[in-house]
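Structures for review follow.
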Structure 1
Amino acid sequence: MINISKLNKEFESRVRLGIMSVLMVNDWVDFTEMKNLLQITDGNLASHSTALEKSKYIEVKKEFVGKKPKTSYRATVSGKKAFSEHLTALEKLLGR
């Protein structure tokens, strides 16, 4: 019998998997770079990043560079831990 209880529902979306994957190997990533890396729309990135922020898995920094707004993201310690546990559960599910 396969136990899927350790899989984290917050990471079921491919967009959220992508966001966390990018943030696991980068410190801060800005909105445009993330959007281009994942090839998603502004709204898609905004909604999924908001969900991850509410779960305290990512930190969002909003600032102005000159007169232009800039939004950047990074994974929190708890986000990195939760994502690592999710990946471990996936590996066990796949029998690795």
Structure 2
Amino acid sequence: MIKAASTLTSKGQFTLPVEIRQALDLRPGDELRFELSDDKTLTVAPRRRRSIRELRETVPPLTLGRPLTQADIEDAITEEMNAQEERVRLAR
């Protein structure tokens, strides 16, 4: 277990101690998630980075039984854009 302390600045910022950053393999630009429980316990956890390989494994291969055409790609883009616009419209 690693224990460390940090001081909050007047801007509400703090420096995550180097031993914590190293243990979690954190780099500049990495995101942290904060969770405050009802008993005022603060949990800080890194948002997990995914490799390109992991992301590719989560997306099923697109198959139409034939090679994709430019028209297939454009149709898929249009369909997704329309779906996103509908989600935004419904969220208002």
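Descriptive notes on the structure:
- Distance in nm of label points 7 Å out along Cα→Cβ at positions 29 and 45 derived as 2.4 - corresponding label from 1, 2: 2
- Winner on relative contact order in percent (Cα under 8 Å, 6 or more apart) once structures 1, 2 are ranked, highest first: 1
- semi-axes √(5λ) of the Cα gyration tensor in Å derived as 28, 12, 11 - corresponding label from 1, 2: 1
- At a computed -16500 (helix-only ellipticity at 222 nm (-39500 (n - 2.57) for each DSSP H run of 4 or more, over all residues; to 500)), which of 1, 2: 1
- When distance in nm of label points 7 Å out along Cα→Cβ at positions 37 and 69 is calculated for each of structures 1, 2, structure 2 comes out greatest.
- Taking mean count of other Cβ atoms within 10 Å over residues 21-28 as the criterion, the top structure among 1, 2 is 1, with the largest value.
No value in this document is a laboratory result; all are computed from the given coordinates. Please read all numbers here as calculations on a predicted model, not as lab measurements. Cβ atoms are built from the backbone, for glycine too; each structure is taken alone.
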